[in-house]
Structure formats: C-alpha cells, structure tokens
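Right after this note come the structures.
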Structure P
C-alpha cells in the first residue's frame, strides 16, 4: 500500500510540475535568440544588424497587462538592438475591451514612447477587426513609423536599411509593393503579420512575420493543433528557408482565444541578421 501511495505522490508531483511549466512558465515572456544569414548579390560587403521582433502581444485593458508589456520593453531596451520591429496584433479580443479608443491610444503611446526612430510597426488581424484606420492614426499621432504596404529607409550606424511593411494577408490588407530603386544596394527586409504574405510570387529575401503563435498548443508527435494561416506548415514557426525567401515567424509574446501555451513559449526574438553577398 505504501508503495502505491509513493507512486501516486510521484505522479501527482510530475503532473503538477508539468502543469506549472505548461500553464504558467510558458506564459512568461522570455527572449529567444536567432542568427539568420541572408544572401543578397546586390550588396558589396557583408553587413550585420541586430533586430528585436515582437509579435502578437494581445494585451487587454488592465494595469497588469500594460505593466507586463512595459517590462518586456525594458528588457528590449537593455539589449539595445539596432531596430525594433512590431509585427501586429497588439490588442486582446476587441469585444472584451471596455473602451477600444482609449485602449488603442494607450497601446500606441506605450509601444512607441522611446527610440521612435528605430521602431517600426505593422498591423495584424486584430487591428483589422477593430478599425485599422484608427490604429494607423493612433500610431501616426505618436510619430511612430507605422507601415501599410510601404517602405521606410532607416539609418543604422551609417548604413541604409530598407524595411518594407506589408498589410495583413489573413484579413486581405496585404498589397504587394516593391522596394524603391534606391534600396537596391541596401540591406532590406519585409515585415508582415501573417507569414502567408511571404509566399506572394514576387516576394524575395528576408521576411519577418507573426500571427501563428507557433500553434500556441503543440503536442508531442501531433504538432500544432491549429494554425490560422495559408503559409506552408513548415513556414509557420521559427526559421524557414527556400530558394527565394528566408522567413522567420515569431512565436509571439501573448495568447489568443485561451490563455494557454503547451509546447510553445511566450517570447520576443533578438535576431542577429547577417546580410552576405553571393559575390
């Protein structure tokens, strides 16, 4: 009897530990690091930049939620990356927000409050579902770099970097826009919310995306239970490379539908990106 009781206690401890890890630790926002190499024959020399990528924060209108994101931003500031990219889905479920206008303005101010010149934003499907024009205006009023199917050129340590922000493919906001001619010999990459946008026939080079949460729930042997994207499954989490594109899809800092993560973690990404010529 004592033997079975010990087994019961051991199993209970294991279940408790796993539950703690899955349902609490996985929700704590951590930093993920990734090295990426991009081949670009138009470049004359090898160049490297460091980019912080933040996607899917999905915050609600509570002091605790704002504080959580504020702490994440402080962690990012400590790493002092060259660029900070926000890949969309800033709000929690719009139907659960008591005052969306106030919440929208709070988020835009919170995310863009420092180092505005190196922060770049695109919108996600949750912004499409809660008045995308108002989101665009809120960020512009904060003098933030908010992109919808357009390119911005940013100076990073004396080097020109072209960042193209394309609309969300999932909500039909995506519209292919080419890089301007004066970006030809510069470091360049694309940001879009849904990784499906990276598979437009004219997209080449580096693309940074979010949206998928890496499935949010990934079970052993089964993988993600559901991913709301038309992107190939192998391109919906982490690094993906084919002959035309290099795509990195972040796991995201928040959750959607249910505040649960299994087999994935809430995170932002510190990307070391090396642009290398083929010549």
Structure Q
C-alpha cells in the first residue's frame, strides 16, 4: 500500500483542528504540522493525534507550505488546512489511491467553501479546484505570499479526484472580516513594495470592480444575502488595500523630500 504524508499549517486552530485530523484517519501515514506559535492549545491537540509538530514564524504562506513539505518522509504529499475536512467521497478516493498506487504525479480536488455554515456555490468559490496531492519530487509550492499554489512541469496534467474538500472559512462575519483584513494587508505590502502609482480614485474603483466581479460576474447574486455580503467584503478588501498603500507610498515620498 502506498503512503501519504500530510502537511497542515496552524495558528490558533484549536476550535477546528480536531475535525480536520479525524477526517485524515487511515489516510495519513504521517502528519506534519507547522505552527506559527499558537497561543491556544492547537499544538497539544496535534500532538495528541501523533502529529509531528514544528513551530516557525510565518513569513509567507507559500514558503511555509514548502517548508512543511521539506519535513515529510514520503514522496506523495497531501496539503490540507486546519479549517478543511475531507468529505466521505474524497476519503474513499484517497483510500483507493493508496491501495492501487499512484498513477499520476499531481492530483487536484474540488473545494466546497462554507460561509457561516452556508455552502457557497457561486462568488467564484465553487468548484474552486485546488492542487493538494502531489509527488514532491516533481512539484513545489510557489513562494507567493497571497495566492500560493503548487507548481509543476508543463507536461503534467493534474488528475481530478472524486469528492470534495470541505472548507469552513468562518463561523461569523466578524471572523471573516478579520481574515479579509489580513489579506488586504498582504496586498498593501505588495503594492508598497512595487511602488505602484495609485491615484485618489483608484481605491474606490478597485473596490467596486471587485464587488461587481464577485456579485455579477461570478454569480454571487445567486447566493442571495450571503453572496451580497461576500461581494461587499471583497469591495472593502480591495479598497482598503489600495487606500492604505497610497497613504504609505505618499508618506515615504514626503520623507524623502
């Protein structure tokens, strides 16, 4: 039977990590957890499930995922987040793979995202194809700080697995707003680093563009009030990222004169 190493990044995930780990039973031959110095009992829960835990400061999601991959023992690596759970169908697909051996180097999976318990089928959130299972000898994580992904040779075609990865993004709107604010801050840093020219109207323009892309272009309107809320959050994320970057760039220019 083939073996699978699982990697998980954590930071204060005590509320969710147990369900994630339970879904990996009989799938994971080892679980590598890279924790960003959690202040709750995340680490204790992981150790109780026989995970190999390493603590490391988060310097970027792509770099952190690749570091976790470097600690694995087996060639095939399944990357999962602490707020994700394998669906029963996906578990069956992975068990069959382990029994038959791997016929492909890279596998993708559909991810079903939940917003406060609601399964979001639009807003660009579904099927949300993710590459999460791969042979680390032929694939790596990009060192992107915002939208990290698995990179591989052009002649490799990912095989889509049956089943879904269930992603519980948030339980409350305030929790989601905090996550969006963190993403906005990452984007602000990138804009400042690139010294992009940001006009006074650009933050609002980018915000409205993100809203209408999500609500109309990606069908958020079909998700009712949830779709509107998600689209509104996209507006604030983009607007705030560009607005704060504009202020910071302007401040640096003033200090240089």
Structure R
C-alpha cells in the first residue's frame, strides 16, 4: 500500500466545478494544484454525492474516492468499502415515491439507474449536473443491481418533508443546497464516516487530512477533516468549522487555498 503524508478531500459540485458561474470543467489552475499535491506526497480524493462514474472526467487527477455520500470508498484502485442499499428496500421506496411523482436515481458502484428518465425532473437534473447519457440507464425491476446511494428529484419543500417522514429512519437524507434534489445513503453513512474509514485504512490521523467544500451536505466532511476550507460561495453553517474561506472556482479558489495551506 502506498504511503501518503496526508489526504486532501474535495467536494465536487460548487468546489471543483460551479454551475452557478457556468464553470462545468475543473479549471486548469486546479488541475495543476492537484498534480502538485500528488507530487508532494498527498493523496487527492473526490468526496462527493456523485458516484465515481460521474467523476470520470477528472480521474487522472485523483488517487481516491469517497463518493455516493461516503457509501463507496476507493484508493489507488482498491475498493476499501462499498455499503449497499438492498434492492427490495429500493422497490418499496419506489412505490411510496410514486404517490408524489418523486423520481428516484439509483447510484451503483459502476452504473446509475433511473425510474423516470422521461420526466422533466430528470431532464433538469441531467442539465444541472451535466449527466452523460451512458452514466444512467433505465431501472429494471428485479435486476441484481448493487446500489450505494439514492437521489430523489421532487417538486417543493412539502415533498422533502414527505421523504423525511417516510425514509429518515432508514436513510441519511442530505438536501441539495440550491435545487430540489436530495441524496440518501444507508443510515449511519455520510461523508464523515467515509473519510474516517479511508484515513484508518491508510493509517493516517485526522490531523493529516484537509477538505475543500461549499454545501450544507458537507457538514460531516468539514467536521471530520483536520483542516477545512470553504469556497467563496458557501453554506453559512460551515463557517464555524472552516480554517478560512478561499475564492470562487472561477477565481482559482482551489489553487490559492492550497497555496495558503502550504501544501503546494
């Protein structure tokens, strides 16, 4: 197993890219910074609600993944942990969600599936996250899929309250900061548990970990890493736990933040 000085975790949406400012690709400055981190002996790790597949454009810049909100953990091609949601439970949830026309995306280890690809809700989700056609296939009832995370696409706050009422006893729900989407992982799983699992596997203390993030679903991330940095546009609740605020993605926030930390 490769030895690292530490690990730097990066949220994806709003941190590596930023759809608000129309930045749909990681800036060249961030790519340079990631390569310098690796050269300096640090592991670079995506830490996101996205799955590994949804991060395929940047795979050459990362050693590891804490994806699907912490349900899937990989480092240097080795799967450290993959926590699954049973298919029979997913089918029960699908039937309940049909009452409210809530669309479900089922994120697996290698492939994602959706039960409403012809809906406006899914098309909006596809636009926001730049979803490629091959990332998502139609959900087939009874197929032996290995699912780590669910994403609910709904209409309004009442739908989110419906989800909380029906599923919060068995799932960890994380509402998207700007859009009517919510991520769901098995109870007890979040970005923080994923980070701790990876650090334990690598034999590193929390003090050797750093995190860059922006959203309310990043609270477990920033409260777990040794040093947390928030982007120029962020959820205010993260501020008490951040070492400092860096710039926006479009203003090379990742590069300047890593320079300030002295990691590159």
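Every number in this text was worked out from the coordinates using simple rules, so none of it is lab data. Model, not experiment: these values are computed from the prediction. Cβ atoms are built from the backbone, for glycine too; each structure is taken alone.
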Quiz item: A value of 18.0 was derived for mean count of other Cβ atoms within 10 Å over residues 40-47; which structure in P, Q, R was it taken from?
Solution: Q
Quiz item: Can you say which of P, Q, R returns 19.6, 67 when Rg and Dmax of the Cα atoms in Å is computed?
Solution: Q
Exercise. Work out which structure the value 28.6 belongs to, where mean count of other Cβ atoms within 10 Å over residues 64-71 was derived from one of P, Q, R.
Key: R
Quiz item: Thinking of P, Q, R, which structure, once relative contact order in percent (Cα under 8 Å, 6 or more apart) is computed, gives back 18?
Solution: Q
